[in-house]
Structure formats: C-alpha cells, structure tokens
Structure I
Amino acid sequence: MAQIANWTPGWQSYAATDDPADIVTSPTVAAAIGTKVDAQGGQTENLLLLEALLEINGSFRRTLEACFLDWVNVRQFGALGDGSTDDTAAIRLAISYAQGLLCGATIYFPPGQYKVTGGLSITSPHVSLQGQGQASQIVGYGAFDTVTIDGTNAGGPGGMYNNNVYDLYFEEGNKTGGKCLNMLQLARIRIMRVTFNNPYDGMKIRHYNDVVVEQVVVDGPLRGGDNIRFLITSLTTTTSDVITIRDFGMGGSAPTSGTPTIRAHGIVIDGLCNTVCIYKAYATCIEGHGYWLRNTIGAPAGPGYVQFDGIESDFCAASALQIDSVATMDVFKMSLEDTWAAPNIYVGAGAKDVGFHGGKSSDAGQEGIVIHGTRVTVNGTRFFSNSRAERGGTVNTYDGVAIGADAQHVTVTGASSGPGNNSQRYGVSIANGAQCTVVVGNDLTSNASGGVLNNASNSDNFVVTNNLQ
C-alpha cells in the first residue's frame, strides 16, 4: 500500500511515484471518509479529486460545491480527437454521464479533431460544451444535426436552462444533411466564441427565453435544409422572448453578374419573437437576404420589438434587410451596400413603427430603400450610388428612397440621398396613394433626374419642403 509522505489536517500527501490504485485503498470506510489526496511537491499525477461523503455501502454523496465545479473531459470516456477515429460513442457517453449528475456538468473538449458520424443530443439542464477555440474541432460526417439542445421533455424553457456552448470550432464540410446547431424550448442559453465552418444548414432556435449569442461565425455556402444561417423562431401560438446577438459573422458565395439565384439567407426572425437585439453583425456574399423579419409560420403576429445596431452587409443576392412583418423596430448606424439586382432595404406592408437612425445604404442594383409600411421614419441616413449597373441594375432607373402607394405616415428628415456617382434617378420618390408623407430638410442633390418625384395626387397627404435639390 502507498505510504503517507506528509500529513496536515485534512490532507494526506503521497510521493509522486506511488501507484494511484494503492493510494485510494483504505483498510476501513472510516479511514477513507474526509480524506483528500495530493501528490508530494504539488504534483497531481493525473489524480482525480472528488469532494464526497463516503457511504457505508461504498457509494458516495457529492457536495453541492462539487456539483457546480464539474468538468467532464471527453478523453476520459474514450474520445481520441485524432481526426480519424470515430469519437461519436465516446462523446455521447460523456453527455450521458453529465446528464446523470444532479447539477449537470461542463463537457470539455481538449485540443484535437473529434470525428462524429451521428448527432450529439443534450436533453437535461445545466449541461454545456466547452473547448479551446479553433484548437477544439468537432468534425461531422453524414446527415444529422451536429448538436441538438432540446428541452421538449424537460417542460420547455421553464425546465431546460443553462445549456451553453463555448469556444468550439465545428467543421461541417463533410456533412450531407442536418443543421450545425438545433435548439428548442430552452432558456438562459449562451453560445459564445463558436465557429461553424462550411455548414450544410445553419443554426436554429425555437421557443426560447433569455438567450445570448456572441462572437459566432457561420461561414460558407449552405447546401440544403432551411438554407438559413441562423433561424430564430417561435411556436405557432407561444411567444419566444429576449435574444441578444453580438459580433455575429456570416458569409456565403458571392454573385458575380446578372440576376443571382436566391437560395439561402442570413439571420431570419420568424413568428412571435419579442425583444430581438442585434449589435454588430456582418453578412457578406449571402445568397439571399442578409437579415429577414417575417411571419411565415402562421403565428398571430410577427416579430415584436426588434433593435439592430451596427449591422453590415455587402454583396447579398436579395434585399440586405427585408422587413415583411414587425410590430416595432429601430435600426441604428447600419452599413448596407452592393446588393445585387434588388434594393438594399425593403419595408413591406406588414411592417409598422420602423425607425432608421443614421447609417448608410449605397451601391445597390435597385433602390436604397423601398417603403410600403406604416409609421416609418428615416432620420439622418445617407443613400447614394444606388441603381448601380455593376450590381445588376440600370442607371437612372431606381431611387434612393422610394415610398410606395400603400405606405402610410412616412417621414424622411435630415437625410442625404443623392451625392455619389449620380446613378440614382431621384433622391426621394412618392407614389400616388401614399398617405401622410413628410419629406423635409434633406439633401437631395446630385441625382440623375432630380431631388423629389412627387406623384401623390392629394396635397393634403404630404408635406414636401425645405429640401436641397
């Protein structure tokens, strides 16, 4: 049996050369209770320290502190991370073990390439995934959702919470189906510092509360499924509430000429989703809309309050910002440009109480912004070099700001629409039928045909004055 080299109250230290199997051997249960083991000279020698109360039958009860400090290393369950061995079964075993613990655990992926040929599913609260950034890679082969976090059987968001994903790199180029991350019916979730490279299909979250997604990248052209890089949605009759997205990047394959095929999108917010806040997101070369707000799931209403601050896009194949349905929305300091054969921004008839504050919309193949919604305000935004031939448009055909016949209560003030390459037709155009339009105090110079094109037939329905033309 290993011999004690040193003793202090509460601790027994052993020589680093001792056999760990001998170290944990004790002549009686009483002798083992409360004993903590360490190696001499501060060396741990791969010993596992468990704070526990040893029962008379040989089992142990874990302390509450130990529950919250749990880390489960996938290597301890047989995962090799060598890039060629199938680690699916070992990782699933680690997940199963973590889900069996009273307080869950963080499943740790040391640096390596972990090959998986089937999905990894988390169905219990307090179970998270943690790596070391790009050094910890999960490499998928086959058709499946790589990671699923599902609270359906836990009672939904009220029973499924604190399931996080940190510092992992997912290589999805060998996938033939499935999403990279599928999350449903959960709460208090954090997805941070994660990259999904070459995904077959993107991320999806449905029926949630209190979610943060930060420093996440979804990069590469999608190949099927929903064809959406991040789908945020609700159940048909149940509201999803509070999601914050910061520093989100997404990229695809850039159109090169003509009218591109629309086949995939960036961030899509669909259905009863309230309090959606996006701070700094970048969409480049998206094969469709960069950002899309809609209600296609048959919910009683579309997204509730939405705030975008510092969103960017370039080279999208459809409107960079498509707002088909929203109750209230504010967009601050946007930078949208180079949309192919479409306007940079489209505000549909189902959009209400939308405000644009500062920022720019430029170099689109068609308009800088098209407005069909109700109570839409544009203040201090710059529109220039739209109706661009190099982006599938025609010079002197599309306007910087186009207010449609079904638009109501639209106000454009303090904006600049025109200075640039003189490709826009008019700075602002107002279609006949538009109700209660105000265009005041804007710089509308340097457009190909003029500053304002006002086709509204009823002078009681518009105020157009004090604009530079």
Structure II
Amino acid sequence: MKNKHLQLVLLFFCLYGISLNAQKWTPQAAGLLPAGYAIYGLSVVDENTAWAVADVDTVTYAPPIPSDHLIKVLKTTDGGQSWSVYDVEESMGRLSWDVQGLDGNTAWLTTQDYGSGLGRVLFKTEDGGETWEQKLFHRAGGVFVRLLSEQHIYCQNNRFVAWSEDGGNNWVYDTLAAYAPDEFNVLTSGSNMAAAVGDTVWVGTNKGRVCRATNYGQHIELFDTGQGTDAEIYCIAFTDHLNGLLQTWKPDGSVQLLRTADGGATWQLTTAQPPANGETYNISAVPGLRGVFLLVNDGYSSFMSNTVNSFYTTDFGESLIPMPSFAGTSNCIQLSSLRAGWATTALVADATTPTFYQWDGSDLYGRLFVNASATGAKTGLNWANAFTDLQDALTAASEGSEIWVAAGTYTPAGPGGSADATFLLEKNIQLLGGFAGNETDAAARDPEANPTILSGDLNGDDVVDDFAVNRG
C-alpha cells in the first residue's frame, strides 16, 4: 500500500507589495579603457564570464587604420566584479568588430584591415586572452563570428562566408551570389548585428532582407522582410529556431520592429513599436525564455542624446514596457539570463566613463505567475504567459519575489519522478494561492473557490488510508 503524501492547500493571506522601480543598470569599470575607445563587440558566456572588444572610435570610420592601433579585449570571470584588459599585439594595425567567448579561456576575434593589405583575420585565444593565434586569413573573418559549438565556427563579411566543422583547423568558403552588388550587412555592433541558435545564424542587410545560414553554414538563403529595399536591418535576435525580432531603419528616420515565428522566412510588424523619434536599438533575446527581449539604444542614438533608453517585451513585441533611462551611451547588449548581462559604453570620454552597465532584471521577476492550464510563452511574467510548473517559478524567483499560483494541483516532479522531490523554498519568497488566473490584486483571490494544492502524488495513484504509516 502506498503511503499518503499530505496535500497542502495554500491559504496565505499575507499581502506583500513588490517595488518595480529597482535599479536595472549598474555602471561598472570606470577608467578601464583609455579615452577615445569604444566597445563594438560583447559576448556573455554565462552569469560570471563575459568578453568584449574595443577600438579607438575614430579609427572605425576614418581609414586608414594607424599601423600602431591596438585592439583591446576585456574579460570578466567573476560576474563583473573585476575586469582584465588585454592588448592584442598580434593584430596591430587592424580593428575588431566582434569577439565570441566559449568559456573563460577560449575566445575568437574578428579583425579588419580596411584594405591596408594586412588582411581580414580570425584570431583565437586559449589562454584567457594573453596570446592570440591566427586561425583564418580570409575576407569572411572581417566582421562577425559565431561559435555554434566548440567545433562549429561560422563567420561572415557581407557576401563572403566561411565555416569550420573541426574547431577552426579547416575551413569551407562561399561567396553568396544572391547578394545584390550594393547589398551589405549593416554594422553598429558585431554582437547584435547577427543572431545564432543551434546550427543557425541570421543577419540582416541594407536591402531589407535576412540572410539565414542553417546546418552550420552549409545551406544559406535570403528572405525579404517586406519593408522595401531602403530598409536597413540594424540588429536581429532569436530565442529559438523559430521566433525572433529585428529592427529596421529607413532614410526618412522611421524605425520598425518586426517579428518572425517561422525562423525568419516571413516577418510582420509587431503590435507595439518604439517611439517615433528616430532612435535605433540593439536587441538581445533572453536565453531560455520565449518571447522575452531587451531593446537598448545603440551607439548612434545614445551618443546624440547622452541618454540610454531601453524597453523589454515578454510577448514578442506585442507590448513594449519602458525601463528607467540613464545618462551615458551604449553600443552592445547581451544577456545570459533575465538577471544577468551587460550593455557596453559607446565611447569612453574620460576616466569617469563607465565601461559597462550591468543588468539586473530581478525586479522584473518581483511577481511571478503560475497556472497549470496556461498556454502562453511560459515566461511567468503575467497570467497569459504563466509558468505551468511551480518548480520553474521557484527557480526563476529572487529574494523578495512573490509567486501567484492559480487553482490546480502541483507536484514537485512529473510521473515517475523521484519520491524525494520537493518544493524547496530556499529564498525569501511569498507564495500565494487561491487565484482563478486573471486577478490583478491579491485581495481578489478566493482560496476556497480556487484551491491551490501542492501534492506529492507524482503518479496520481496514491491511496488515502487515514495517514497510517507502515514500518514508520
């Protein structure tokens, strides 16, 4: 006979308010770079590890590149508490748009010569940035690179592409005939101009088209966004192989946000659009959360106003929620989770200029929603997109979070799961049940009408036996 696991009805009547006005961006690492440098590439590996690359800003738009120009690579392995700076002397006289980190020791770097004759070269470090080895000498290595796995590397410079399936020891090259003679990829940030998920890479063009490389680069197609040949795609981001956002800019100053749900084959305008003020944005997806993206001013917009504006969406751009602005500039944005990531400065003015702005989105998770019958994106940020598993909410919650749980029965593991599974409240969390699944005020919940049950009956076959315990 199975032992009875006590079922608990949540009858918490304590109301707890969570402020949504906590600081989301924390300035970091002032004085790390010399004045005049700008960061053009950012790679966030995880909550502790990130890489960035910086050039003298004037060098990036006023060739020729001085022969003594030094690319500087920055790295943290302790979540931004400290940063190290490395001069890439092996690439003296070139500049870099992009760096991609695999871990705290290994990273890849694109370099560009602007036709000086030094060549476009991909470099790799395996000792944390101390030394860099040339791995590819080809035009494809001049703009952005994506690490699709430790062995699969993909790089592209307009119509020129190259990919490796053995960690960069051997390469396959292609020249994309489908590109128009005057078609190119628009670059404001090597980090945000292209997106990668699994074996797929996406990058936009100045003709309103999206170039999609699948199977690690072996199959490449171009798709029209329907915005016209004067629509320049500044940035693109994907949460999975199907769902992504991009932003276009046109010479009349109009900016549009578009969404795809079929991997970039077709695009449509999102319901919500950025303010019609000509500001352009970089976009970062939040890994593991469908529909959640951050939009942050790019270098041009923030430099003109010395103000960084940002938004987030939890529903693929159907709504855009503004976040507090801050003084400064920004040129790249990348997240490893909703509570971890960075934006970079667009230009270091002096020793007081922060090099980074560290993201803390924990206040977005100040209130989480759980509903076993929800059918939305499962971000937990509202009832429509509620988590269906209470364990997901407990994992996402931070100190002081409030979790609203709709009527239903919730188990700590699925059928056949471990009998030792449990709901562990290891943080200062308020757990409230008794919701129907549409409330906006905790006072409106009714635990009697909407019982919320935490059960240990993983398989749904436990037998009530007056709580007798055999050999207890």
Structure III
Amino acid sequence: MIRLKDNSAYVFLTSLVAYFFVYGFEISHFTLSVDEEYMNNSLHTLSLGRWGHTLLHMYVLPEPWLPFFSITTGIIFLALSNIFICKYLKLDLVHSVIFSILLVGMPQAAFQLEFGNQADTYGISVFLTTASILFFAEKSLKNSVFFVFINAFAISIYQSSIVTPITIFLLKEMFDYFRNEPEYRTSLGNSIKSLIRLLALLIASYIVYKIILILVMKAFGVSQSPYLADFIGWNLGLAHGIKFGFGSVIKYTSFIFAPYGMKHFSFVLPALLAILIIAFKRKRLEIFLCGFLALISVFAINIGIGSNLPPRTLIEAPMVFAGLITFVIFATQKRDAGIIFSVVILFFACLFSSKLFYSDYAAREADSYVAQEIVSRIHEKVDGFDETKTPVFFTGTFAPQNVWKIENSDAFGFSFFEGKRYRILNYLKVINLANFTQPPDDKVSELVAYSKSMSTWPSSGSVALTDGIVIVKLGSDNTENEDFKIDLRNR
C-alpha cells in the first residue's frame, strides 16, 4: 500500500486528475489537428531551432505522434511540474492543491496540446524548466551548471520556456515578502542580486543551446528556417512593435479581446489590485512589484520581438494566473473560499477546452466528407486516373460548414482545405485516402492562370485535367503565400 506522506504526491494526483478532467475529450477522442498531417516532422522542428524536440522524437518518443500516448505523456509531465513549483513557492498542502487546480484551470495548454506532434515534448519542456528552479535555489557551482544545461535542453524543445524560471522566481519573491519571517526574509537588494544571477544563468543556457543547435544542424545538414524571424514585429516599424508587442498585454488581460478559453485570465487584474492593497497594508510595495513583474513576464517575448504571439507561446500564463490568485487567498486566509473558487474555475476550464477540441473534431468530420467527395470527383472526371502518374494541384481554399467553430480561438476549428495545397495533400495521405503527388514548381504559375476560368468547388467545373495535371479549384483566393488566413504577427 502506498502511503502519501509528502505533499508532492497529493499535488501530483490532484494535478493529474484535474488535467484528465479538463482535457478528457481530446484524450478520449483523438482529433487530427493542424501540423499533425506530417508523418515525419523532425527535421522541420530542427530547422525551427528545436533540436531537443527533434532528438527526443528521433530516439525516444514516437514520431510524429500517437493517439492518447502523446497527450497523456505531456499531461503527466505537466502534473509533475506542479510539484516543483509548489515546493519552490513553499506552499502548504491546501494552498498547493488550490494552486494546482487553478493552474490547470487556465487552459492555455489546450493551444499546445492541440498540436499532438509536440504535446509530449511540451510537457517535458515545462517539467525541465520548473525542475531547474530548485537547482537555482541551492547556490553552488554544481547546481548552477545543472541549471544551465537543464534549461538549455528545455529551450531546445520550446524556446518560450526560457522565461519560466523568471516567472516562478518573481512569484516566490512575492510570497516571501509577505511572509517576512526569518527563514523567508528578503530585501529588495537581495532580490535584485538573485534576479541578476538568474538572468546570467539563463543567458548561459541560451548560449549552450545555440552552440548545440549549430552542431546538431550541421550534423543533420539542416539550415535555419526564417519562420521565427518572421515574427519579429519591430522590423515593421516602432509603431507596429509597440502596438502589437505591448498591446498583447492588454489583449490577453482583457475579457473582451482574449482568445476563447483564456478570457478568465483577466481575473489577474482584480487579483493584482488586491495584491496592491495587501502590499500597502503590509507596507511592503515589493509584494506588488513582484506580482506585477510576474504578470509582465508572461508577455516578455511578445514585447521583446514586438509581436502579438499566439496563445500557445504564453506558457507562463497559467502559473501567473494560479500564483496571483493563490497569493490573495493565502494572504487573506480565505482557504475555503479559495477551494470553491478553484473548483468552479476548473469546471469552466473543462467547458472551454471541450468546446475548443470539439470544434476541431467537427471540422475533421466535415473534412473527411469533402475529401472523399473530391477524390471521387477526380476519378469521375479523369478516365483511368492513376495517382502515381498524374499529379494533383489544389488552388484556393474551401471552408466546409462548421457550426462548432469558435471565433478568436487560434487554429481550432480550421479545415485543412483552408490551408496551403501541401497541407491538403499531406492530410489526404495521413488519413489513408489518397497519396497524390504535386506538380513541378515551375508549373504552378501556369496552373493558377489556367484555373482562373474554372468554377469553384463543389461545382462540376471545379475539377479539370490539363497537360497531364489534375487541377482542383477550391476557391478563387490565392493560397501560395497564405496559410489559414492567419497573420501571426498581427493577432
């Protein structure tokens, strides 16, 4: 019989049950989502600088993903991560449980777990970066080295995790300033020194990450993708950087503008106001300063590159949401109310998450029908069609009806037929419906020109054969330089 003597076991079990409750639909109803149409994504993720993800998927984890396994693996590591955070914050059992439920109750992870090809490694990245903060707490050369290499690997899985230790550190300082007991007592000077040491170690982690990235890219013969560079909004001017970098703070803390599923993140504002009042009463404004900086740290990368990044990049948001609200509950000694509030939040998180993932599920049901219709139409229109000999060219986009699609929900609910043509071809292949080949690139402009006189899907004239190539005109829009009609920098 297992005896639960340590808070860690309770924190883990609470977190695990909460995660399974919130993400139960996706766990039990695997849905093919955006970016999951590739059978091998390893070298692509390496080109994005994520060598840790690549190595894990090449030698340890299934590539590209497995239903149930990938998301469950990620969730287990996320649940373990809560142990490290609660231990570092030195929370008692009740407040650890409240914190863990609130963290899961901010379903930002849905925007990560939607991408099954990185659901497992995302959890591992959070696990590593939260574990590293315990090494930082023990001041020694050995622990500092461990911290650097652990974070270098965490960054190599998902670059946004570089901010996580800073966020957790600021939350701990906020609690310590309030406690003001001999074992927790600190000062602004000591906090600044510790923060400088933390930043120095994170810079060292980034340098190690970059050195290994260069070596791994060279070993695999892969070059850096411009994908991440395209996010830098400051290149588009000072006004753009300010509007979308700093504007992201307003967007995500606003109930009106925040994406679906993260609207209750706006609760951090009344929590921050309560923290300000508490700080005045304790005559320690450092409490409020740490809470405020912890909130700003969520958007550090947005501000740094001057862009409004998608919600999946804000991996510190659940930590800050849980940290600020738990602090208010801790400081006001309203534990019973805190438990009730956290459970209510968890139920709403389940509601939001289930609707998001069901919108993907409904989109894929519609996609399956459209895909079968297109393949049937091709065989009807082209006598003796042989997919091994006749290339198929898709142009334009088509959005099947999806009454479950939710506005302002990032990539949830999109159809593969709204993406670029290579996505459509990969989708048809991964669902075992067709293995079409693409026409040569030098034929694309000619095919687009020919398609202008064609009618759009689902009319009978939307499929045609020209010069040995089948054209399927889904819509009149040009998708050669656009994917899902999303400008990531301007969202």
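Throughout, read-outs are computed from the coordinates displayed, never taken from laboratory work. As the structure is a prediction and not an experimental result, all values here were calculated from the model. Cβ atoms are built from the backbone, for glycine too; each structure is taken alone.
Here distance in nm of label points 7 Å out along Cα→Cβ at positions 93 and 117 was calculated and came to 0.8; which of the structures I, II, III was it taken from? The read-out comes from structure II.
Looking at relative contact order in percent (Cα under 8 Å, 6 or more apart) over structures I, II, III, structure III comes out largest.
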